[in-house]
Each structure stands twice: as C-alpha cells, then as structure tokens.
Structure 1
Amino acid sequence: MEKNPEKQSTRSFKIVVFGPESTGKTTLVKQLAAHYNAGYVAEYARIYAEEKQQKGEKLTAQDVIPIAKGQLRLECKAAKNKILICDTDILETLTYARIYYPEFKSKTLEKYVQKSTANFYFLTYIDVPWEADGIRDLPQKREKAFLGFQQTLQTYNQPYQLLKGTMETRFQKAVETIDKLLSVH
C-alpha cells in the first residue's frame, strides 16, 4: 500500500452507504457485504472519534484531514475485492466537516474528493429512529443534516438512490439496484 492516500486508486466497484448519523448505514453495509461476499469498509471517523473520546478529547476541525486519510487507507486495504461496500467515504467526511465546522476549507480534502468518489451512493433517509451511542450528537438536526448530505451528492454530481422505509425494504431496494448496476458494469 502506498503511503499517500491521494495517490491510491481502487479497481473495485465501489458502493457507499451515505447519510446522516443513525440512519442504518452500518447495518445495511454489513448486510450488503455479506450478500455479495464483498469487501466491507468501516467508518473510520467513528473509530477515530471513539479513540479521542477515550482520551477525554473532542473532535476539532484539525481532525478532518486525519479522518479523511484514515478512511482512504481503509478503502485501499479492502480494494482487492471486486465489489467494495463502504460505510461512508470521503464525501461523508467533507459533509460532516461542513456541518460541524462551516468555516473549514481544505484543498487537500477537495483533492481527495475528486479522486475518491464511488461508482454509486445510497443516501439513507431519516425515517428510522435515532439511537444515542455516545458518539452521535445531532438528533435535533437530522433533517438539516440529511439535506446537507443530499446537497453534497448533487453538488459533486454523484449517482445516488434515496433509501427509505424499514431496514428490510432498504436492503431489498439496494440489492435490486446493485444487481442492475453490476449487470452493466
């Protein structure tokens, strides 16, 4: 693996489950990865935030680039798989940076975004109950966060499908869509 994440690329068909906190992303990613026997990429921001929390520290704008690099490293490690299912990606990092640190700007992060987007995104809607877990902290701003995620996909002209409903409904719709995408890929 190269040391510079911005120089890395994947040959996998990369699918990202994308959206605000507590919308079923991790559950769906694990289901899809198992269904397709695909590579699974965890959300590095969660790992990073939990480590900081254990030290009694909070995330700051200075953590955005280390989180982005960590996410890219995880993707590169899993890239040997034909299909890569990601629990968030670099666009998610960018979106959260804009939500938490509106003044944050980074040419490095923009460069990563230009080189690391997915083949397809599933945008998860906020129609599932919000669950506290010690890291999540935006229950009262779910709709605003959702609109921010949707706007990011539109701004960067990324192909996506909105997933609503029960977890089973979301899984079935995602499988239908992925099957269609893979049939032409």
Structure 2
Amino acid sequence: MLDGPLLVTERFELWKPQASDLDDMVRLLADEETRRFLGLTQAEKKGVFERLQRNGGSWALHGYGTFPVRRRGGNGEIVANCGVFHSWRGFGKGMDDVPEAGWIVRYDHWGIGLAKEVMRAVLDWFDVTHGPRRIACMIEEGNTASERVAGALGFIPCGNHDLGENGERVIVNLFERVS
C-alpha cells in the first residue's frame, strides 16, 4: 500500500489505485446486488484487471481517476471505488474524451451517505487540481439512489443511451456538471 491516502473525509480514506488492489476490487464487485446497476459489469478477474489498468492509465495520462475507498481506521478493505476518470464511451452524446464521475459502493455500505461524502471531496479536489470544467456522468435507469446523489452533487440530466448488446437493453441516463 502507498504511504497514505490522497484524500480523507470524515469517515473514509481515498487512495490512488495500485496493482495490489486487484483481489480487493474483485471482492468489491462480487455481490450481485452491488453490480445490479452496473450494466454488463461482472466480477471476473480479467475484466476487473482491465478496469484497474484503465484507471491507472487515467491517473498516468490525465492526473485523475477513481479512488479505492477504505473506512478510516478500518481493516484496509476496499468498500467503494469512486472518483473522476477520463472516459471515451464511443457513442458521443458528450461522453467521449471527457472527465466522467462514477461511484461503485459495496452493497453492505449502501444507504450511509458514502457516495455523496466521498464524491464531494473528490469533486472539490478535482476543481482545485484541474480547474472547474464539465464532468459527465451516466447512471443506469432505475438507480434512483445514484440519481439523487448526482443531483446533490450538481449534476443535471442531459440525455440517455442504450448500452445493451445482443438484444439486451441497458439504458443509462446521462448527466453533466458544469462548473
């Protein structure tokens, strides 16, 4: 583990990602309920490895990415992955080559305000470090809790898109925050 977290909130520590996070990131996504609103995301190691590598690339190339989140004073396990990463979704609609906010919270940590607390700290840090600018966000249709978090963070609706493949529909609502 690195020497210490990059950001600290009242209850959580936000760390830059590292290769040793892989197994804990797989555990983060292991629960089906945690993945319920993550579209086609699975908890298999290869996909999580690729996600971790993309995030590391965002940090290396753009100076920002998502943070593995741990409880302050806890046992060091990752309970969420939250932040702003550089994204290229490939479908336009303001979702290509942009900073994109996202949060994945482990199911047993839902309902305690983790995403809002952590993302407020992330967005404050991002604005100071990278300057205020447009940040995109996408939330799977039906995830009203995340839509409430997005609204509280200043994101407003700006469209939707179907990410589905092979006849499977996965509708995401698109949001943006313009500082």
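Any read-out appearing in this document is the output of simple, stated calculations on the displayed coordinates, not a laboratory observation. Fair warning: this is a prediction, and the values are worked out from it, not measured in the lab. Cβ atoms are built from the backbone, for glycine too; each structure is taken alone.
Given -15500 as the derived value for helix-only ellipticity at 222 nm (-39500 (n - 2.57) for each DSSP H run of 4 or more, over all residues; to 500), which of the supplied structures 1, 2 does it correspond to?
Label of the originating structure: 1.
When you work out mean count of other Cβ atoms within 10 Å over residues 48-55 for each of the structures 1, 2, which one comes out largest? Intermediate results must be reported in sequence, preceding the final value.
Working: 1: 12.5; 2: 17.0.
Evaluating mean count of other Cβ atoms within 10 Å over residues 48-55 on every structure, the highest lands on 2.
If distance in nm of label points 7 Å out along Cα→Cβ at positions 16 and 96 is calculated from each of 1, 2, which structure is the one that comes out at 1.2?
Of the options listed, only 1 reproduces it.
Using the calculated result 33 for relative contact order in percent (Cα under 8 Å, 6 or more apart), pick out the matching structure from 1, 2. Numbers along the way, then the final one.
Working: 1: 33; 2: 17.
Traced to structure 1.
Who wins on Cα Rg over 2.2 N^0.38 Å, for residues 128-167 alone among 1, 2, i.e. which is largest?
Checked 1, 2; max of Cα Rg over 2.2 N^0.38 Å, for residues 128-167 alone sits with 2.
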